[in-house]
Structure 1
Amino acid sequence: MLTRIIEFSVRQKLIIGLMVIGLIGYGAYEFTRLPIDAVPDITNNQVQVITIIPSLGAADIERLITFPIEQANSNIHGLLEIRSFSRFGLSLVTIVFDDNTDVYWARQQVTERLQIAKIKSPKAWGHRY
């Protein structure tokens, strides 16, 4: 049986070639129809707070912006870690949550706590009260 399939394949190269091209085309078509859930999202839930204040140095950014943001967000339910990065004129705080935490809920919690951080240090945030 196997020898007859091999002999047919060697003799009928055009038919086999067309079948291979057809299978490749069908595979490419089905690949475009794959739902997004077929490729799971492996990133963790995180919220990033990016603050740009060109007039402050790295030490001032750390003291006036990054540290208050970290402190204000340090007690959110489901928090795994807080990472921060401070440079001249730039503060980047990444708040990582566990996988069971809803991203929209986490964003809302961080937004509410950012308002608290703004009230506590209004000069750094450029607000006048």
Structure 2
Amino acid sequence: MRQILTFAAVGVVNTATYYCLYLVFLTALPYLAAHILAFLLSMIGSFFLNARFTYRTRPTWRKFLLFPLTNVTNFLITTAGVCVIVDLLHAGSRFAPLLASAAAIPVTFVVSRWVMLPRSIA
């Protein structure tokens, strides 16, 4: 339960970081480029926060290189969601990422846990 709550708290911090970066980049870039760049930068922060606080594990290069796997589904769902919200629903690009990100959270937790924690050998 502690991991789920900490993962959620890290997610809130990560989402806030992503969204602030997205809004800054949106002033100079098209929404999709702003989304991708903000996503990549916030993912790096997410790795270190999850390693330290959620899973209490030492960050390693192996984990760092595998960590993007935890965000592939998140990235695909949020990117598709942003495109649908902006291009099909014409709802505007300012809040689209926040709306699109909620669906990927459970999958991201499961994959993140698999990457960050050592597996016991049975």
Structure 3
Amino acid sequence: MAGKNTERRERIKKGVRKKISGTTDRPRLSVFRSNRGIYAQIIDDQKGVTLVSASSVEIAKDASLNMENSKNVGKKIAEKAVASGINSIVFDRNGYLYHGNIKALAEGAREGGLKF
């Protein structure tokens, strides 16, 4: 069953990535969720570099994946992005449903000052 879900997410991810890409003006905020944590990167696809990153592991070493930690990761990446001069981004949910922890991270990033 796990393989089936992974294949589905990869298929959705390819469709989303056909439509969006990060530019220098509006980089892409990519999210990865595992069973233990949530990770976010702001990527400039034209240059092929990661500009800013944050994770739940970075915030608390023994933190589990929950809504509060996801929101804190969103706030942390927004704080780092605004400090480096990034205000506007494109959100890449990476094939995950916009629900739960992914939604909490996006709301935290919006509260932190990012526009998307």
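Every number in this text was worked out from the coordinates using simple rules, so none of it is lab data. Values in this document were obtained by computation on a predicted structure and should not be read as measured data. Cβ atoms are built from the backbone, for glycine too; each structure is taken alone.
When semi-axes √(5λ) of the Cα gyration tensor in Å is computed for each of 1, 2, 3, the one that comes out at 59, 17, 12 is 1. Upon calculation of distance in nm of label points 7 Å out along Cα→Cβ at positions 33 and 81 from the atomic coordinates, which of the structures 1, 2, 3 produces 1.8? Only one of 1, 2, 3 returns 1.8 for distance in nm of label points 7 Å out along Cα→Cβ at positions 33 and 81, namely 3.
Could you tell me which structure in 1, 2, 3 was used to calculate semi-axes √(5λ) of the Cα gyration tensor in Å, for residues 25-72 alone as 46, 13, 6? For semi-axes √(5λ) of the Cα gyration tensor in Å, for residues 25-72 alone, the value 46, 13, 6 is produced by structure 1.
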